[in-house]
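Just below sit the structures, each encoded as structure tokens.
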Structure I
Amino acid sequence: MQLYTYWRSSAAYRVRIGLNLKGLSAEQLFVPLPEGAQRDTDYLALNPQGLVPTLIDGDVRLTQSMAILEYLDEMHPDPGLLPKDPAGRARVRQLAQVMACDIHPVDNLKVLNFLTKQMGVSDDARLTWYRHWVDEGLTGLEGLLAGNPDTGRFCHGDQPSLADLCLVPQLYNARRFDIDLSPYPTVVKIDAACNSLDAFKIAAPEAQKDAF
């Protein structure tokens, strides 16, 4: 397998964690986003959206981190990223989508750059935008996790799931932008449990060869 990645991409970070949890190896091919490499003709032929990650597995070419992770889970089901029961799978997807669908898209780098370069938004206003959507999303996530009997050491029970793979990159970004996480104790506790595992440590942005 080959994974086109960038060290600070939240979506690529999710996939790196998933590969590590499953003990899978993928050749990492680095796409330096600040240099515009994602818009190179050769890369656009692989991923017409000009985004990372892109996963190549033999004749299979996939983009979009959530699709990639569910593919890996179906091809390599142990350990599973989704519970076996329908209600559990739905809950994990629900939690994951809070981050992957509600927070991440509106705070993505391309959105932030559009705000400043095309809309003329100031740096302070851009930061206010970013923090607002993170806080709104994490408030909802904390409410879904805290006190729920299905919440364990991780988002769902005592094994990392797809939801945890989305949570950790989001908390990494929140800290990067100095967001106060004290209102979200359950989220922070789960993040710490995840980051105690090698699969998460090895996938961390600063541990990547293209970092900085």
Structure II
Amino acid sequence: MTTLYGYFRSSAAYRVRIALNLKSLDYQQAPVNLVKGEQRTEANLARNPQGLVPSLVTDDGLVLNQSLAICEYLDETHPEPPLLPADAEGRARVRALAQVVACEIHPLNNLKVLKYLVRELKVDDDAKLAWYRHWIAQGFDALETMLSREAGSGEFCHGDTPTLADICLVPQVFNAERFECDLSAYPRIRRITANCRAQLAFQQAAPEAQPDAG
């Protein structure tokens, strides 16, 4: 069976869980505890030389890394329901929205960066939290504007069905909520997130629903 190596609070692994669930694909999970450093074990480094999660190992032994690449692989190999629009303009917009999260916000706020701030740069908890909230606000300001002004937004980030953009947005909102970021200035983001969370695929992918959440 296809195996997802991840961590329940990893937003990148969360994205892949959503995609797998939207596609109604069977998979099993193999937890990699990031807090305990299991991402640096020999076994995980053999799957992912970066020492990260997620990794997806297909039932025929193919090893895939990087959440957006995994999601697009799933979309190409299991086209229904599609995670990207049929038109080139729509695909470009969805990828842009997804990359605001995956390439701009998340890399500055992931666990290894926060640990480096504390352990190497001796940043205290208040400064770490200020760092986190700064990059959330900068990224969400841009996202809210894109979602509000650009043609294409609907019940979800693009249109009325979930796409790759929603797959990236919801885990980032979860993380922002964990760090008690003020989201009151982002009504479109909050509305889209609520629409996503009403869907079973998102509910089943949520961190609190995972086997390693306890």
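Read the figures in this text as sums done on the coordinates, not as results from a lab. This structure is a prediction, so every number in the text was calculated from the model and none was measured. Cβ atoms are built from the backbone, for glycine too; each structure is taken alone.
Quick check on the output: 13.6 is mean count of other Cβ atoms within 10 Å over residues 76-83, derived from one of I, II. Which one produced it?
Numbers: I: 16.1; II: 13.6.
This figure was derived from II.
Among the shown structures I, II, from which was the value 3.4 of distance in nm of label points 7 Å out along Cα→Cβ at positions 4 and 132 calculated?
I
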